[in-house]
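Please treat every number below as a calculation from the coordinates, not as lab data. Only a predicted model underlies this, so the values are computations on that prediction, with no experimental measurement involved. Cβ atoms are built from the backbone, for glycine too; each structure is taken alone.
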Structure P
Amino acid sequence: MVLTAAQIDPKAWKRLTLTSRIGTWFQSPEAYTFFASLPEIMDSFAIAVSTPEHRLRAVCVGYVTKEHNPVRQHFTRRAIIIGGPCIADDCTDHEVAELMQVVRANLQNKAIYIETRNFNDYSRWKSAFESAGFSYRPHLNFHVDCTDNAAILARLSDNRKRQLKKAKASAVTVVEAKDEDEVRSWYRILANLYRTKVKTPLFPVEFFVEAFRQRAGTFLLIIYNDTIIGGSMLAVLDGKCVYEWYECGLNAEYKEQYPSVMATCAGMNYAAEHGIPRYDLMGAGEPKIPYGVRDFKAEFGGVLVEHGRFLCICQPLLFRLGTLGVRLLKGHK
C-alpha cells in the first residue's frame, strides 16, 4: 500500500523514525510539518509504503525547491531528500523499490533531478534503489561520537584545541537564540558566506525564522563583546543524533575568536549534554576531490564515512546545463 502524507499515521511515522537504524530528523513528521509550512519556498512531499495490515515500512520526506522567478525556477527545480528515506530495519528490497518508484513517478515532471543525501548506510538496499532508477554517487561525511564530553575534547586535533583555548580566553560565549531578531542577525552572516564563498543557493531568511518559531531548528550563537559573530542551526532527533544543518562565522574579522570552530564545538557539546550519542556534520564532499570544508571538519575528531547519495535524473539536458552552471559559478574548470 502506498500512502500520501495525510494518510500516514503520525504515531507510526514517529515510531519508525525513532526505531529505524537509519532514521533521521529530516524524515520525521515534525520535519514534514516544517517543510509543508513553507509553500512559498518549497513544495513538500511525504510518501510511504505499508503492509496490507497497515504496518508502516518506509517513509520518504523531501521537497522540490521553488524560485519566484519562473525562468530561474525552470532551470533550478530539484527534489531533495535530506538524510535519505526512513526504512524499517527488516524492509525488503521489493518494498524499498516500490517506494522509490512511486517517488520517481510523482516527481518526474516536477524536478530536474531527485537526490537522496544519505546520512546512514544504505548499501543493503542499493540494488533496490538502482532498480527504481536511482544511481549511487559517492559522498563523504563525518560522524562524531558524543557519548563522552571529555572524549570529545580529547579527540580534537591539536590545532582545534589551541583555537578553542584561545577563543575561550578572549571571553567568547555560546548562547541559544532567544528571539527572531537574533536569528536574523545570524542569517546575515550565513547569507554573506553563501554569496561570497559557498556560491550555492540558500533559503531566504523566512526559512530560518520559521524554523525558530516551530523549534525545527536550534540556533547556537557565538557571542563576543555582545555581538553575534557566528553560530549554527541544528536539527535534533532526541536520543539519536544532532545535525549541523548550517554553520557560519566571521572568521576573517574575528581571527582570535574562531567563531566557526566555536560553533561546531558548541554543537557537539550540546549533543553530549542532552544525552544524544552522535553529531552529524552533514557532508564532506566527494572522495578524491580537494575540499576545504572537509579539511576543516576533519579536525573535530569524527569518523569519516561514505554513505553517498542516490540520484535520479529526470531531465538530462537541464541537468547537464545546471551542472555546468554550478561549476562556472564556483570557478571550476
Structure Q
Amino acid sequence: MRDQRTLMIQNNPVAHALDVVGDGWTMLILRESFRGAKRFDDWLNRLGIARSVLARRLRTLCEAGLYDRVAYQSHPPRHDYLLTAMGRDLFMVGITVNLWEQTWSRDFHPRHAIRIVQRTDGRTVEPVMSDPADPARALTARDVEAIPGPGIDHAPAMRGVRRRQSRAVVAGGAADTAPMDLALETIGSYWTNQIVTASFFGVTRFDGFMESIEVSTSVLAERLERLIADGLLERRLYQERPARHEYHRTEAGRALYQPMLAFYAWGARWLCQPGRLPVVLMSRRTGRPFIPALHDALTGEPLERARVRAAPLHAPSRKARQLVR
C-alpha cells in the first residue's frame, strides 16, 4: 500500500494540470495563442510543427475544453481556435514559466527577455504567485505545508496529451521563437517533472525517488543526471563506503516552485472536484489553507490577463546576462 507522501506526489493538482497541458508542443501552442495565434496556419508558420502533430494537439485541446473550434469559412471549411475561459486562465502559468526561463536558463538569449506591464499606463509589474492573505510576498516551499486533502484517494480521469518530452520539441521547431527550452524539458517530460515534484515533498535519495514515483532505475538515473547538468539539482555525498548521494534542489530548482504553484492553482480550479482537493496547501504563516494566485509584488494587486501585457525587456537583469553562455 502506498504511503500518503507517494499518493500526494502522484495525485495532486499540479500532476493533473500537467496531464492536460504538460506536453511540450501543447505549451508552445498555448504560448502562441496568448500572442494572437488562432488559425491553423498561424501555428504552422510560427512553430515549424508538423501538420499532423498540430492537428492532433488542437483536437485534443478542444476535447479537453481549452479551445472552442469556430467556423469562419464554409467552402472550404476553415476554423478559428479560440481559448475558452479554462484556456485563458493558463495566463498565469505562461507568465511564471517564461519569467523562470529568462532568469534561470543558461541557454536563454536576452533578445527574448520580456517584462510584464500594465496595459493602461505601461507601468512595470512584478508577477509573483502568492497567498492572497499576503499578496506582495512571493511564496517559497518553506512558506507552505502540503497535506492530504479529502480527495487524496480520487484521481480524475484526465483528458490530456501528456507525453514524455525532450529538447527535441524545441530544436525541431522555430528555435528563434521558442525560448522556453529548459522549462519545456523540465515540465514537459513526465518523469523529470515527477522527480522535481518529489523533491518539493522532501525526497532526496535515489531509493526515495524510486518508491515515490515508481520509476525504473535506468530512467531515474538518466533524469537525475540531466537535472544536475541543467543546474536544477546538485549531488551531495552522505555516505562514503559505499558512496551514496542525496539530490538537492539548487537555487534555480527552488525557483521552479513559482511555476508549480501556478499549475497547482489552475489544476485546483479546473480539474478537481469542489471541496475535494487531493492535496491542500497550508500557510505556515497563518495556519490556513489557501489557493495561490498571481499578484504584483510591488503593489499587492491581483494580476489579470485583461489588464497586463508582455513587453520587451531592453535591459536584461545582471543574473540573466551572467547565465547566458
Structure R
Amino acid sequence: MEIKNKEIAVMILGPLGDVINSSGVFKALKKAYPNNPLSIITIPAGITASYGIPEISNRYLFDRSKKGFKGLLEIWKFALKNHGKFDTIVILDTSFRSAHLAFMTGAKRRIGRRCNLRSFLLTGSIPFTKEEKNDVYVAEYYARCLKPLGLYQENIETSFSYTPNDEENVNKLLKEYKLEKQKLLGFCPACGQDIKTMRAEDAAEFIDLVNKNGDYKIVVVGGSDVSDYAARLKELCKTEFTDLTGKTQYGETACIIDKCSKFVSVDTSCQHLALALKTPVVSIFFNKLFSKWGPADLNKNQIIVNLQDKKIDAGEILHKLEQIKEKKEGIICNIK
C-alpha cells in the first residue's frame, strides 16, 4: 500500500549495534512500501551506523539523555518540529518515552510492544514476553515488531553497506601496511566498556598463538577509545600485529572486516558489523546476553562465554576459530 507524501519511520533509540541489528526491519519496510521515504529516529550514538543502511532516506536525531522536565521538553520540541511528517512509526525499543514521542508526532500508525503502561499510545502492538528480554536474537526481536503490519518474516538477516570511497581508502591503508595480498584475521578485543573488554594479557597471548600456528595477518580494529588498549597489547605481545584502532571511519572499519577471512570479537559494534557482513565470527561474552547479542547462526559462527571472571584461554579461542569456515575470497558485495 502506497501512502503518498508520508514518511515511514523506525524509532531505534540505541547505539551502533542496535541500529545495525535493525537493518532487516528497514529492508522489509522498503520492500512493502518502495515509493515512500523511509526514515530513522535515533540518538547521536546510533546515527553513524544508519549510513550503512541504504534503505534509509531521512535521519532524525532525538536526545534521550535529558531527564524529567527537560526530557519532556525534548519530546515536545521534536514533535513540534516534525508533526505530521510520519504516517507510520515502528518503535523498536520498549520505553514509555519512545511511545510518547511517536504519539506526539501525530503519526497515524504507531507500532510497538505492549509494556511499560504505553499501550494506549499505540495503534498496533505485540506483547513483550519474558523470553524476549534476554534469549531472543536481537534482529529477530526487532523483526517481530512488524507483525501488526503483516510484514514479519522469521530468520531475518542483518546487513551493512559501505561506500566505494570507503573501500578505496581501505585499499590504500592495507597497501601502506603491506596487507593488500594477505589473509586477514580481524580482532576486536576491547570496547569502551570495561565489562565487555578482554584482559590485555589474554588478547596478547592469543595474538602470539595465532602467529605461531597460523598463516593469518592479524589486524586489530576499534575506535579511538581503545587506542590505549592497543598500545598496551603492543607492549605485551612477543609477535606483531597491525593496529588500526582509531585509524578508520566506521564505513572503512566495515570494509576491513568484510575483507577478513575470519573475525574474533567481544560484544561490541564490530561484532555486529562482522555478522551483518557475513564474516565468520568467534564472539566472546562475559555476560548472559549472548543469546540475544551474539551470533544467531552457530553453524557458521562460534561463541565463548565466561560468566565467572574475565579470563579467556587463548587455546580455546584458537580451537573455536579453527571450527569456523573462512569467508570466500573476493566476496566483497556490500558497497552502496
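When relative contact order in percent (Cα under 8 Å, 6 or more apart) is calculated for each of structures P, Q, R, structure Q comes out greatest. Among candidates P, Q, R, the computation of distance in nm of label points 7 Å out along Cα→Cβ at positions 124 and 228 that gave 4.2 used structure P.
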